[in-house]
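What follows is a set of structures for review.
We did not get these values from a lab; they are worked out from the coordinates using the rules stated. Values in this document were obtained by computation on a predicted structure and should not be read as measured data. Cβ atoms are built from the backbone, for glycine too; each structure is taken alone.
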Structure I
Amino acid sequence: MGSRHLCRSVAMQTLYEWDFNGKQNKNLDGFLKKNIEEFGSGLEEKDFAQKLVSGTVKNVDKIDDIITKAAPQWTLEQIAITDRNVLRIGIYELLYSDYDEVPPKVAINEAIELAKAFGGSASGKFVNGVLGTIYREMGEPRKDEKSKKQTEAEEDQKVEAKMTKEKDKEEEKEN
């Protein structure tokens, strides 16, 4: 499991406990510390987990309003506590993260994976639907951006084609 994925997992577990225990901020640091020790020993990017938790809690009222608008058929209390907190992390990353650090599609995919790992059988689809709706409402930022691997592969193909073309020209001259 990647370090950032583990951080998201620890953050989700921390937010779950915080939510379950009445959303009392005084317990938040203790929950995070315990979850890092229990689930993320040796975690290199503890600051990322802290950033996810504190940023989500700081913006929870705005994030919850967005969930309510994006999933109008469900009240916030009807959404399973796991799904609710996975959505909170996903929305926090979509709206408040630096896109160079966490591209929108990565934020969505990571939230779906958390929902599949910790939620019920339909959690992944539910989270995908809600975050997909929000992403479309945002205007689908960076939708057409290619990954670094795609760009590198295309550049390699161009270089290869150019070299082949030059080689063919040299062979024609020799014949």
Structure II
Amino acid sequence: MSKQTLELQLEALLLASPEPIKLDRIYEIAEADEVDKALQSLGDFWRSRGMRVQVKSGAAALIPSPVHARVLSEVQGGKARLLSSAAVETLCFIAVHQPVTVGDIEKARGLKMFKGVMDSLLDAGLIRSSIRRTDAGRAVAYVTTDAFLDHFGLASLADIPSAEELAEMGKPFSDEFTEVP
């Protein structure tokens, strides 16, 4: 099968499928490395058109880019959801340190948390309750969802920087760089 034929077949599959297509099924029609190259090529093609080929959890899908998904949602009658700065801070903390309890979040932020913050993240589908802690009080722990990954264009949680990497990013530059007159 030619490269162009494979790309056309994959494009048709991705466009026609309402859900992600398992890569194992796609590998039945062509070699894995050929499929991977064709998916990369399709991703390059669709990127300039407001779409992207997402390969996640062993499946491929053609989805709107995050920027254009917002417009699509508004046109389809959905209302764009804006998160407060407290909700964004909380979401970031959960993403980096999950699973976490409300107590963990309050301790890290140094503030008592308004219940509406967690409710807005739960309603948006960005987080979900996960497990109950085994210590006293049996507090509910929260984790991010696949909707969180999709919204931020992440393939997996491994794409989120660790707490150590974030701390390193926040350090000021060393003095080895000098100003150019």
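As an exercise: Rg/Rh (Cα atoms, Kirkwood Rh), calculated from one structure in I, II, equals 1.07. Which structure is it?
Values: I: 1.19; II: 1.07.
Checking each candidate, the match is II.
Which of I, II yields 1.6 for distance in nm of label points 7 Å out along Cα→Cβ at positions 94 and 126, as computed?
I
A value of -14000 was derived for helix-only ellipticity at 222 nm (-39500 (n - 2.57) for each DSSP H run of 4 or more, over all residues; to 500); which structure in I, II was it taken from?
Traced to structure II.
Have a look at I, II and say which one yields 0.75 for FRET efficiency 1/(1 + (r/R0)^6) of positions 22 and 102 (r between Cβ atoms, R0 = 35 Å, to 0.05), as calculated.
I
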